[in-house]
Structure P
Amino acid sequence: MCTLTYRLTEIGYELFFNRDEQRSRSQALPPEINQNLKASYPIDPIGKGTWLAVHESGLSIALLNYYQAQKKTIIGEFVSRGEIILKLLKHTGNIFEVLRKMQLSDYQPFQLVIFPPDLTLQNNKPRSFQWDGHCLAELQQTLPITSSGVDYPEVYQARKKTFKKMVTANNPTAKQLLDFHQSQQGDGKLSVKMWREDAKTVSFSRISVTDKVEFEYNDHLNGQRCLSSFSRA
């Protein structure tokens, strides 16, 4: 239940992320810089992992649940998907090789988007992967990238329609993407800033990578905003 967009610039990129969660889930801890991993990320207090991180090199990793496959998977003793990013941050130099060698059967299905440290408008591209419980596949995805545990086809089409109305696809501005992530439509489950009786958007994150790295985190549960930044290695 999340939504991810991004924009590429001449000197780097910006990443935008809405995190949607069950209302009963514990509030996440805001991003802090982990000196051992040399990265900034929020922490989910349940699984002790994260869904979004940026490394001092400029590498970013985002994880979304893949509910469509999860419903078809036999429920067992799974490890929290939140630890995937933390494992990958230990191997930023060969992250794609490590991802392909991980024991992914330990995890419920997910989508993973990796933003290379040298990513700009003219150089490289984000890479998107999907684990369906059986196979890891690399995908070519268009924006927005989104997930929903309820009525996914309807939700995806609604958010896609909103994106097309609000965002210039070939050259999106930061304001367009910020407005998109804060937008709310008549039906709460279809909204980008989602709300349902059982769940809602709990936070908004913005990562900016230029000659420095910034992680802006907005917690909708308490209205707090925090910013962590560091120079690129």
Structure Q
Amino acid sequence: MNCLIVDDNIIALTILKKLISMTTELNVVGECFDAVEAYKQLQLNEVEILFLDIEMPDMSGIDLVKSLGEKRPMVIFTTSTTDYAAEAFDLNVVDFLIKPVSPARFLVAVEKAKKVLMTRGLSLTDKEDEFVFIRDSNIVRRLKVNDILYMEAQGDYVRINVIDRTYSIHSSLKSVEEKLSKNTFLRVHRSFIINVSKIDTIEGGTLIVNRNIVPVSDAYRAGLYKRMQIL
């Protein structure tokens, strides 16, 4: 996961970098000494976790989070006081770390971020530039929503078929379906969900999706035809 560190105290920033180096999941893409510079960096880099000090000159960490809106990274506040805890958690941040941050407490925050990332992982939209994070074995990957062709239930796993390969996530198809954008994806079989925009042809009880055959069951056929608005 790409992360950005923001702190106007060089010692605190250095300690946080050292803690991050203890993990294999995190990759530092930038360091900033104020919130204004951090805002600029966030426009240039893909960041999943923002390690953010609160008390900084010109713009506080809380003000920075408010300025980012809904499409912001996961935020872990780092501060020397608990005075801002209530306000910080009202912003739905991942965690609130008190300096000096211990290694054990830091790792707890990282684990929280990983769980949030998995929750976000199947919150999909129908925009071509949107993406989703999935856990494939022990690797967290980013997939473009527009690259997903269809999903298939396989026991306790769901296989996600994209243009050039497949990935497996530990989940039920029902759980996945509840988090999918209904503008983009449609259930066509008890074991299959398809990206409607990827359908090439429909014939009887089958679909062709990018040269892959996907079955359509009787229970879902009427809904599919209605969705396709066939002339």
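Observations on the model:
- Structure (P, Q) behind the derived value 26 of relative contact order in percent (Cα under 8 Å, 6 or more apart): P
- Identity of the structure behind 3.2 (criterion: distance in nm of label points 7 Å out along Cα→Cβ at positions 46 and 214, calculated), options P, Q: P
- When Cα Rg over 2.2 N^0.38 Å, for residues 70-189 alone is computed for each of P, Q, the largest belongs to: Q
- Structure responsible for 0.95, with FRET efficiency 1/(1 + (r/R0)^6) of positions 62 and 150 (r between Cβ atoms, R0 = 35 Å, to 0.05) calculated and labels P, Q on offer: P
- Taking Rg/Rh (Cα atoms, Kirkwood Rh), for residues 166-221 alone as the criterion, the highest value among P, Q goes to P.
- Read-out semi-axes √(5λ) of the Cα gyration tensor in Å, computed value 42, 17, 14, structure in P, Q: Q
- Among P, Q, structure where helix-only ellipticity at 222 nm (-39500 (n - 2.57) for each DSSP H run of 4 or more, over all residues; to 500) as derived comes to -5000: P
Just so you know, all these numbers are worked out from the coordinates, no wet-lab data involved. Everything numeric in this text was worked out from a predicted model, so none of it was measured. Cβ atoms are built from the backbone, for glycine too; each structure is taken alone.
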